[in-house]
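Laboratory data are not the source of any read-out in this text; all were calculated from the coordinates shown. Quick caveat, the model's predicted, so the values are computed rather than measured. Cβ atoms are built from the backbone, for glycine too; each structure is taken alone.
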Structure P
Amino acid sequence: MLEIKDLHRGFGTGVNRVEVLNGIDLKMKRGELVALMGPSGCGKSTLLNIIGGLLAAEKGNIKLEERNYGLKGPSSVVDVRRHKVGWIFQDFHLLEHLTALDNVAMALEISGESSLEAEKRAKSALIKVGLGDRMEHLPEQLSGGQQQRVAIARAIAGERPLLLADEPTGNLDISTGKDVLQIFKDLCHTDKDPISILMVTHDPELASKADRMLLLKDGKTAASDIRSAWGLDDQGGEEE
């Protein structure tokens, strides 16, 4: 469903040049939840921004379903952002004066849906994340976990095949974070229209619950586990 080959991206020039991504190879299947970890500044957000069509790579290719891109700037991949990739952030980015339903529906209308179709799909998405009884609530009337559910509904309402989640539980307590992860797993592992989710997280316990865990280090990704994510070797450190 997603295949990334030899992706490179750096910033700066001359002696100030910093190579952030140095040949990323990554594959994801439909219906897969993949956790991406790595030290701060290693390029996790840069990778997500390129996959999401917000930033151009300098070398390499991304194939998402039938769409090839990666080297093109944001203005050339508007279709990727509208129809292929949804975003979930640490901050919920909800409009405070709009209800949960309107927050989700408005995003669809901006993408070109009619008001009637947008409302229909927004209701379906909110029900899917367990907010069928909170549709008319304003963000201030919702808990942090419920606000993140609205953000998830907004991301899935567009029926995009891939979701990019950048620290989606960063502003939530442990219990609520686990609830959000369960929603992700339900969305990926359903028999009907499963989606794929690439989730950046600093929480090894959360990452260990994903289908697969990757570590981004020195500009490359590699399969990982809890021990290597913590930087522990086989001879010492805490028990898993």
Structure Q
Amino acid sequence: MKKILYLFFIITCSLALVTSCEKDDFPGPDAQIFGAIRDSIGGALVEQDIQTGSQIEVQELGFPTLVSQFWVIKNNGEYRNNLVFSNDYDIYMRNGNYFPYTLKNVNIKPGENNIDFSVMPYIRVKEVSITRNTVTNKIEATFKLEAGKPVVKVKSIQLYAFSDIYVGAQIKFATAGTGFSQTFNPTIVIDPATTYALSIDLAANPTLFKTGRDYFFRVGAMADVTGVGTIRTNYAPYVKISL
């Protein structure tokens, strides 16, 4: 009797294993989507953080319960997702470093879809110069700011440094000293004619910066705007400096 029960158990497990390995009838992702987040004025890429940065939120239509998916945006403002189901989507551009808006019933067809998103950044970081001053032994940055809309104020500015291109508010050296950041309390109205200056003292950070190596520096500005959700840092492109 025990042998019969054991044999029955083995047969049942084998059948379950075979059934679990059968292919389902659902098709896989058949579309790819790529493009960029671009400034609605001039079309420049809107730079991001690769970690904890802006994301594209989408909801695939046609289901009883809509579930949000998130597509990551690269540092330079470009994005790509090769595993997408062709269908109609609602797309939410929010919780970023630009004014939020929604696109309804966007059709993503099978194959490649090149879609750029036009946004109004909270702050444009302009006329950026980041150089090494060999006399003062500092990395010095000068730049101007421009508000995306008159309601935008600036909360803080910072010169970020790191050992690779993903430098930003989330990935940076914990630099010592002063002068590399400035916080405005209370926040201030942005004057596009004002030139801001920040610097990193290399001598004050001997363990972070080594001679003969490449480092990446990037200027960022944090906006103060009400009623728009999460606000993320606006950037200019990084600059590589060899020490």
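Which of P, Q yields 0.30 for FRET efficiency 1/(1 + (r/R0)^6) of positions 29 and 157 (r between Cβ atoms, R0 = 35 Å, to 0.05), as computed?
It was calculated from structure Q.
Could you figure out which one of P, Q the value 19 for relative contact order in percent (Cα under 8 Å, 6 or more apart) was computed from?
Label of the originating structure: Q.
Comparing structures P, Q by distance in nm of label points 7 Å out along Cα→Cβ at positions 165 and 221, which one has the largest value?
Largest calculated value belongs to Q.
Can you say which of P, Q returns -9000 when helix-only ellipticity at 222 nm (-39500 (n - 2.57) for each DSSP H run of 4 or more, over all residues; to 500) is computed?
Traced to structure P.
Tell me which of P, Q gives 47, 26, 16 when you compute semi-axes √(5λ) of the Cα gyration tensor in Å.
Here the read-out was taken from Q.
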